[in-house]
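A short reminder: the numbers here are calculations on the coordinates, not readings from a lab. Small disclaimer: the values here were computed from a predicted structure and weren't measured. Cβ atoms are built from the backbone, for glycine too; each structure is taken alone.
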Structure I
Amino acid sequence: MADVFQLIKNINSFIRKETEDDQSLGDDLPDFPGKDKVEQLVEDFETTVARLLRRQRKRYLDVLRSFVAKDDTETLQAILTYLQSEFFDADLFAAELAEEASRFLRMTVEEFAGVIMDAIDQDIQFEVLSSRSTSWIEEWSEELGELMQTSTQKSVEKILVEGIKEGHGIDKIEAELAELPDFSRDRARKTAITEVLTASSVAHQESFSQSPAVTGKRWKHSGVKSITPRQNHMALDGTVVGVDEDFEIPDSGELAQHPRDTKLSAKERINCHCVLGPVVDEDIFGLSKEEKEEIRRQALEELGVA
């Protein structure tokens, strides 16, 4: 059995090398506490998302194969009507991903927060997430599932509508659905990278809010050559704002608590490798552990504890 698991792991590694452009993720990130955990976390979530996408693809193909008729155009129209009137509303993908993402994101944010807070001040260790972060985890998990599901549904509709218009046969439609990028391992990989790095940003925000010594946060652009940089993110490099203040993205005017903030548009989130850095008051480090714990307690009281 161990050999089987190793074989699967080797196959997954091969698929990643063949399908992704970003093969050295660690090299494309600025240094930050917990950076060494990113690749394994991405691999774990990628595997989960890929499994759900394969399951979703099977359900669509099963629907296609359940319709039998002599006229392909008539059959495709019947399939499209069924999907739009019944199947889309009953699609399980969003709920399945929301459940998996909620569990994974909570674990990941907590893991990053532990490392980040320890790096800031070993006197103040991470203990519990604020209600703000736990609420974000639940709300974003649901939204992520719905966004991905809706995107897939639109892609499937497009294939069927074009198939009807062009007079394609059922076999061609089945082949197109089977190879649809929405179900691909590459989509799972890109989703996992974005969400793991988003979780790291949320953990930075959480840690800075809880840490007595942190008075501000600094936007740090990745600055690596293998990624096409966003000029507006480069312009933000080194910008400092208060711990709970927003950064303003140049040109677009969008506001964000941190890189990959889920308030941002997709073009500002996807494939962003920027991170946060803390701005600290050195005098706070001279306080006793008890004094710092009291400051943290007050901060958590303001943030709320789940």
Structure II
Amino acid sequence: MSEFDHQSVLLKEALESLNIRPSGIYIDATFGRGGHSRAILQQLDESGRLIALDQDPEAVAYAEEYFADEPRLTIEHCNFNQVANVVEQFGLTGKIDGILMDLGVSSPQLDDAERGFSFLRSGPLDMRMDTEQGVTAAQWLAKVKLADLINVLKKYGEEKFAKRIATAIIETREQREIAETGDLAEIISNAIPVKEKNKHPATRSFQAIRIFVNQELRAIEQGLQGAVTVLAKGGRLAVISFHSLEDRIVKRFMRDISSRPKLPAGLPVMEADIEVPFRLVGKPVVAGVKELELNPRARSARLRVLERRI
């Protein structure tokens, strides 16, 4: 298995947000290459416990190899939207002291051309985070209807040239198979009449296709809903997002669940008398200047934190 130079985004801030107790039980819901997990384990004593989840078989294999001698860590091969089910299986519902979710594609996935996430390195057009199930990006693009492709590019990539790009993809696939990321990136680039400065023309389209293939936004909604059901009193949910679509879901979820419900007029109950089970912790955290110099991928990261009060 190849090693990757991986830097965990907002590492210090994420650890501080979890308010880690040495004997607590924590979940790294997006293990990746274990950067956050390593740091959490360093703050746990012998009685502490960490459950790690990842849908990527390569990440799970990495954990099993490099954390083989770590009895406090358990790795589970699943999407983080299964967090509540995993916790229930361990009999730990209501006992979790902290959950960390680091959303989006990981650096190792981007850096490995064979995974098909990058438009900078040509490789098979796959894009699946879990390579053991689902259809690849190439398989989907070979059959998708024009209207559906336009919709995906607009909805998940916020791509203003969605119609031009989708039309170019459909026309090309009628002539030949689109099987490589480099080929797709070139088709997209040629279809866009105006290029953004300092941004690859395929950025938004690749994001959109990846999000759709992995059903990422639905997984975020399911994962957030599941996570809050397993937290102990005082337990925290920390979520790092990387683009506006992810952050919007996290922001709205945390805002709504930490707000008092609006009551109809005339009820003999005051809104102030209703106890809200969750509270927001601080303001959204972004990467500092030093981290941005070391890791440019952190530039769009946002960390939001929620705590169970009762």
Open item on the list: If FRET efficiency 1/(1 + (r/R0)^6) of positions 160 and 208 (r between Cβ atoms, R0 = 25 Å, to 0.05) computes to 1.00, which of I, II did it come from?
Closed with: II
Task: Source structure (of I, II) for relative contact order in percent (Cα under 8 Å, 6 or more apart), computed value 19 - done: II
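When distance in nm of label points 7 Å out along Cα→Cβ at positions 40 and 88 is calculated for each of the structures I, II, which structure yields the highest value? Numbers along the way, then the final one.
Working: I: 4.2; II: 2.1.
Largest value of distance in nm of label points 7 Å out along Cα→Cβ at positions 40 and 88: I.
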Task: With Rg and Dmax of the Cα atoms in Å derived as 20.9, 69, matching label from I, II - done: II
Task: Structure responsible for -20000, with helix-only ellipticity at 222 nm (-39500 (n - 2.57) for each DSSP H run of 4 or more, over all residues; to 500) calculated and labels I, II on offer - done: I
Open item on the list: For Cα Rg over 2.2 N^0.38 Å, for residues 176-255 alone, which structure out of I, II has the highest calculated value?
Closed with: II
- [ ] For percent of Cα pairs over 12 Å apart, for residues 32-79 alone, the calculated result is 71, so let me know which of I, II that is.
- [x] I
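Quick check on the output: 149 is volume of the Cα convex hull per residue in Å³, for residues 72-239 alone, derived from one of I, II. Which one produced it?
It was calculated from structure I.
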